[in-house]
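Just so it is clear, none of the values below were taken in a lab; they were calculated from the coordinates. None of these values were measured; they are calculated from a predicted model. Cβ atoms are built from the backbone, for glycine too; each structure is taken alone.
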Structure 1
């Protein structure tokens, strides 16, 4: 089917209360510049303006916007307008073509967006309507990150309070933010209480919480180590502070468990059901993207949810270049004359970059081939971070090949290759 001729290119500069809109003709002439408030009636009116430009056909009007999500994007996509997004740093470079002096305002940005889409449309990313599960997955994944950050912040505060009067409690060697450690502190909140607790009581406590890596004898010996000298009132003040923090940490622990369950459920929801006509014992020729990602060594529930939520469209497109640059795995090369510099890519999605880092870190520990590659890079003098980014770059190449072929990761094959490489040198 032949695509309709584009009648206008429209730039929308997103704002909190109102949005600047500029329409440009295919020849570059500014047709009009207007503003639309951030409410349903104004956005409907904006879509009416765009329909007039396309003579009733939404496909004849292409829209450019910086923010690839939100109410404006949802409204445009709901009305079937082709919507495109671009990185703000790229838009800043396009702005220099209109004002070398660096002048900037909302109407100018809307004009830059519309005209740049007209001349350099291949630099924009066509937005598509995402599955509801992907939208939910991205939000739950980000909420999980926020909860973990808050959890770390509160546990650090608990640790500082314990150092004030009870440093031997920290020598248990466990995360003070765990529920059973908080329960243990409530049982023996001070060195004086620890002197009165019996070994039998600690044994019952550990058994009730199903803790096997710590025994009652060693636990009691740690708690009975000589206490530090503190000024009067310090113990009471620190205990009151820890008690307040413990209540908040328990809420976060419960919310984190709920988040992880929800993330697993949403990832499973992305896998389509098996065909009804598939007979028992037959295997599908291809595997779903979620199953392929899960088969990779180093991709757990958190990393899986982050990759699917932040780069679902790139995974569906099997676009290795976008996946490398979006997560910062691809380095930045700067070449001028005889000078050549390769630096780390900082303009990327930080959440995806962290996911790649931990994916590569665990792969180096569990996957022989990744471990061999990491050892080679370290032997050449590369830093730990750069070596892991290179390992992640290789893993992305392998992942895209698996996605195209519909195959799962074969750990045994990687072991055979790694042993051969190690034997060769």
Structure 2
């Protein structure tokens, strides 16, 4: 059940250590929530310990690996919201609209130690809702094409490079595909992965003013049609039956995909497990260009926190160059700070062309995130399933879907 595990999480907060010799606010610990893998938590723990050594403020880490946003909403309802929360820009509007987060603008204006110029402007935009900044960003989340250099070499196909196009993808895909054994490119129903196809054809999921669904418009349909054709018309991507229970990351790691579209978070595991040579390239160009997301995750402060000054100290520390470098060294993130992105912490080690993650930022854009984003995402995943399998034409699947999305947008406005 969705509520399972929540009580144990709340109980773990009942006892918070006191630090002798601290001010009244510092003597009481902070609660800090995040999602993430065990490997990511192992990166985070020493950073929090360093903060406590420096500030004298203990931090109770609340790890919520699954259904993170949903459980945060339950905590809001139960008035047990953490002081500081790691949050994505996709989840941010729903909480910000309800007054859950503190506006960080006044704190930044009064604190010369924090310079917004130290961060990519795209990630600041992603962590902003209705003109107010609600989170100090940790990372910039965008997508690139991971590719197997060995497969390309065996097929005598040049590696994909900046400026390559959808037409180039269709031209080289037959040479990279071995029916039933290996496919040119991955296929995932997650909107995160197929949205760049829609954007690069000039379309979008929702209008710029978040008032209506736009997937029925010609550019968006063209992007969706191109994506689904990679699987159902050309068979350059594996079907559900061919993929079995394997994720695209697993198919790539076992040499069954020449390419797949994904984010930086796959890098740490690939560094450990992949034995063949691999690298990354920009997403191919469509009629509107090569456009991927510049989304973000970062740290927000609860408006209801009883320790706002201590919470601000933690958020500042987490957003510092030193802290961002610790996350970056593992290969986990594209850092939110250009000073870290241009350093060996990001550019050293594999993939060789890590700079691609940075090169695509100027043409990228944050996802349009309405308050009803979660509900819309599930509609997209559930209702497009028959189109992805070829049971229903994409045009037919989109019509009723778009009506439901528009209704959700209007209900939330």
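Quick rundown of the values:
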{"quantity": "Value 2.6, calculated as distance in nm of label points 7 Å out along Cα→Cβ at positions 301 and 325, assigned to which of 1, 2", "calculated": "2"}
{"quantity": "If Rg/Rh (Cα atoms, Kirkwood Rh), for residues 173-348 alone is computed and equals 1.04, the structure in 1, 2", "calculated": "2"}
{"quantity": "Structure (1, 2) behind the derived value 12 of relative contact order in percent (Cα under 8 Å, 6 or more apart)", "calculated": "1"}
{"quantity": "For 26.4 (Kirkwood radius over Cα pairs in Å, calculated) the corresponding structure among 1, 2", "calculated": "1"}
{"quantity": "Which of 1, 2 leads on distance in nm of label points 7 Å out along Cα→Cβ at positions 181 and 213, largest value", "calculated": "2"}
{"quantity": "Computed -12000 for helix-only ellipticity at 222 nm (-39500 (n - 2.57) for each DSSP H run of 4 or more, over all residues; to 500) - originating structure among 1, 2", "calculated": "2"}
{"quantity": "For 0.85 (FRET efficiency 1/(1 + (r/R0)^6) of positions 245 and 309 (r between Cβ atoms, R0 = 41 Å, to 0.05), calculated) the corresponding structure among 1, 2", "calculated": "1"}
{"quantity": "Given 0.50 for FRET efficiency 1/(1 + (r/R0)^6) of positions 45 and 373 (r between Cβ atoms, R0 = 30 Å, to 0.05), calculated: source structure among 1, 2", "calculated": "2"}
{"quantity": "If distance in nm of label points 7 Å out along Cα→Cβ at positions 61 and 269 is computed and equals 2.0, the structure in 1, 2", "calculated": "2"}
{"quantity": "Among 1, 2, which structure scores highest (criterion: mean count of other Cβ atoms within 10 Å over residues 85-92)", "calculated": "2"}
